[in-house]
Structure 1
């Protein structure tokens with residue numbers, strides 16, 4: 001079990017190299033056109049892109065989304081470089097699933113990242129379905145403690161588990177168990193999909209469980225269904241390809257969240273690929289924007305390479321704010337008057 005869990009992490013990373021089509025690049029955000037201002041009436045140098053998250057200030061609303069973790073030098077290098085870059089740039093970082101550290105003690109070191117990111121937001125990560133496979137408050141708190149995290153993701157991935165050869169597919173009555181975790185863990189709980197989107201019914205269940213933070217993680221970017229297709233045991237099994245684009249596109253998922261804005265905070269992830277996508281996400285109601293795939297290969301190289309990508313995203317985000325005449329993120333948030341048209 002230990003070897004297979006660690007091997008799966010590396011297989012996921014290698015799948016990106018073997019199959020570029022895992023990045024679906026659906027560009028759903030391109031269908032939204034914004035209202036350019038020729039007289040923005042603000043100074044670009046004065047644009048304030050900072051936001052608050054869990055009582056900490058981020059330089060702009062970027063979360064490095066969950067990627068990996070485990071007992072492997074490459075995995076440790078990736079997570080270390082991401083943490084160093086997150087701290088340097090003042091952005092948040094969520095780690096990949098921490099289940100592996102409960103089957104391999106040496107995997108814990110890949111999640112001991114507070115030493116590299118002493119002040120910024122760090123988010124732990126456990127699969128919610130594991131609550132039906134022996135995990136409880138104790139394991140969730142241990143995941144938080146190893147990272148010294150500010151929050152805990154409970155990720156929801158029924159499609160990935162359904163396609164995965166060794167998938168855990170008993171998602172029955174999870175909402176009731178999430179209630180217990182929320183009450184017993186020392187940090188806020190965030191519910192997160194992994195690329196198929198959250199529906200209003202999912203958010204309603206989360207709200208009833210006392211959850212206030214939701215990561216949409218819609219379709220349009222990385223397809224975990226296609227990643228698991230690469231690992232299929234039967235070469236005639238095309239389930240992962242059939243469902244590779246299944247889900248709710250991220251912009252549509254954000255629109256579905258409009259009735260819940262007063263009760264919850266939303267993260268936009270899934271196909272967010274540049275600063276303009278981030279601006280559109282904030283306009284549609286996201287407080288934070290998650291990006292993963294564009295940072296994976298840079299993280300395999302160095303912290304500096306990751307920093308370069310983050311700084312490019314920040315410059316794009318600030319430039320778009322300037323061209324809309326928006327001096328700060330609060331003026332951007334849910335300001336749908338900035339949308340010229342949608343196609």
Structure 2
């Protein structure tokens with residue numbers, strides 16, 4: 001039975017797990033010295049990008065894997081189970097801990113807090129054979145990594161991201177999300193994305209803040225002043241072209257259940273931490289996969305018929321460019337480059353505790 005202070009140290013490290021737009025969809029409860037309950041939630045009620053809660057469920061997987069790694073630093077072996085009869089929008093995961101004198105700290109533990117998102121362009125220096133092998137091995141059994149690392153492949157992915165970004169910027173439902181998730185005039189944010197980590201220059205950031213003050217302004221700029229072009233160039237086109245590779249993580253079996261997406265989140269986090277261990281920067285680029293989920297499983301994503309038609313086109317383009325089908329669960333870009341000078345941080349541990 002671990003002392004409470006040991007469990008708090010584990011949770012204080014585990015809370016650095018990634019989540020969509022830094023939402024941190026979890027709360028912690030210490031039940032006993034060998035039992036932690038993770039109370040999950042999802043953002044499907046307000047976030048367009050959390051399709052059926054899948055993105056949040058992957059974040060839960062990243063959190064549970066990070067907790068397991070953190071526990072190994074204290075000589076504790078951690079294993080999670082999904083509590084029966086908890087709803088998909090509010091799952092509870094029971095984490096059991098056991099002493100293991102032979103357990104060595106996971107080699108990825110030192111990179112939990114340094115892992116972050118770099119949204120700015122990276123170097124195009126090719127990945128070494130050792131880096132490629134490590135990334136392929138990181139995701140574990142049941143998953144495979146496909147690299148898009150030639151100039152032609154990067155251009156194809158850039159085109160896919162360019163088109164996806166246009167939908168993101170003309171969709172009224174997406175506007176409501178974007179307005180909420182950016183914390184302006186900041187370098188760090190405990191619960192959102194700080195402006196300086198968004199990836200645009202200061203002038204574009206000032207314009208974005210003003211335009212995003214109302215949907216009327218957004219619509220006017222998009223229609224008459226090419227309002228989608230500057231952010232797409234800075235946030236999508238240039239980063240897509242300037243990186244070492246784009247990586248697609250695919251599951252051997254198409255995910256169907258909540259636990260399938262949680263396990264996909266485990267693979268995602270191990271890939272991300274491995275990239276950090278290799279001194280590579282990483283940026284998730286999940287929009288094409290999410291739009292494909294909508295195109296496959298929903299007749300409409302938006303009240304705007306033009307947006308829905310464009311989403312169907314992205315669904316077809318994903319299959320053409322990525323060959324992802326139903327199995328693609330995580331998409332990102334990697335490359336060497338500077339660590340981001342601004343980043344999302346986390347809520348303090350006491351704000352995440354239920355007890």
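Nothing in this text is a laboratory measurement; each read-out follows from the coordinates by a stated rule. Model, not experiment: these values are computed from the prediction. Cβ atoms are built from the backbone, for glycine too; each structure is taken alone.
Consider the structures 1, 2: one of them gives 14.9 for mean count of other Cβ atoms within 10 Å over residues 150-157 as calculated from the coordinates. Say which. Walk me through the numbers before you get to the answer.
Numbers: 1: 23.9; 2: 14.9.
So the calculation was done on 2.
Comparison across structures 1, 2 (criterion: mean count of other Cβ atoms within 10 Å over residues 102-109) gives the highest value for 1. Calculating percent of Cα pairs over 29 Å apart for structures 1, 2 picks out 2 as the one with the greatest value.
When mean count of other Cβ atoms within 10 Å over residues 222-229 is calculated, the result is 13.8; to which of the structures 1, 2 does this value belong? The partial results should precede the final answer.
Numbers: 1: 25.0; 2: 13.8.
Value 13.8 for mean count of other Cβ atoms within 10 Å over residues 222-229 corresponds to 2 out of 1, 2.
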